Structure P
Amino acid sequence: MATIFIPAQLRTLTAGIEQLEMDVHNVREVIDQLEQRFPGIRDRLCQQDQISPSLQISIDSVITSRGMIAKIQPNSEVHFIPAIAGG
């Protein structure tokens, strides 16, 4: 199963859970399963049917640009990384 890491900003929605294991094949399935388990989290991760522009997704330490269709392997690690703004 893939390991999904929850960013600190969203842990209030997950009762403090930092990571969990999921049987998923792509990012869309991760979002769907997270929403089933933690209602409302999709609104923080997505805008309409796309990953929020304030997030990046890292799969096995590689930032992906494939959004919801990015493939996930059974032993993958998935991180939702908040964007960092500078000035």
Structure Q
Amino acid sequence: AGGGLRAPGDSAQLSCRGSGFDFKVYAVWWYRQAPGGRFEWLSVMSTVATNYKHYSAEVQGRATVSRNDSRSEASLSLRALHPRDSARYF
């Protein structure tokens, strides 16, 4: 959720929700795929217990990931958008 058109320099907040499994025991990985392109890894976020977050060089310093285990939900915030950020996010 949270997609749509944005202007260069804007921010976007994306979220996803899991169901049917114990969300809190799994790491969350974010990827994207530009039209006609390959999947590109963006970030990984561990469980709250270990609190590890790592970002790809492409989004480092512009991206923030978070999770809300009580809602089985994860979020990706991306700032200072570039045209190359146009993609489907997973």
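Each value in this text was obtained by applying a stated rule to the coordinates, not by laboratory testing. The shown structure was predicted, so the numbers you read here are calculated from the model rather than taken from an experiment. Cβ atoms are built from the backbone, for glycine too; each structure is taken alone.
Suppose mean count of other Cβ atoms within 10 Å over residues 3-10 works out to 15.1; of P, Q, which structure was it derived from?
Derived from the structure labelled P.
To test your reading of the models, identify which of P, Q gives 0.93 for Rg/Rh (Cα atoms, Kirkwood Rh) when calculated.
So the calculation was done on P.
Here helix-only ellipticity at 222 nm (-39500 (n - 2.57) for each DSSP H run of 4 or more, over all residues; to 500) was calculated and came to 0; which of the structures P, Q was it taken from?
The correct label is Q.
Given a computed value of 1.5 for distance in nm of label points 7 Å out along Cα→Cβ at positions 27 and 43, which structure among P, Q does it belong to?
Q
Suppose you compute distance in nm of label points 7 Å out along Cα→Cβ at positions 19 and 67 for every structure in P, Q: which one lands on 2.9?
This value belongs to structure P.
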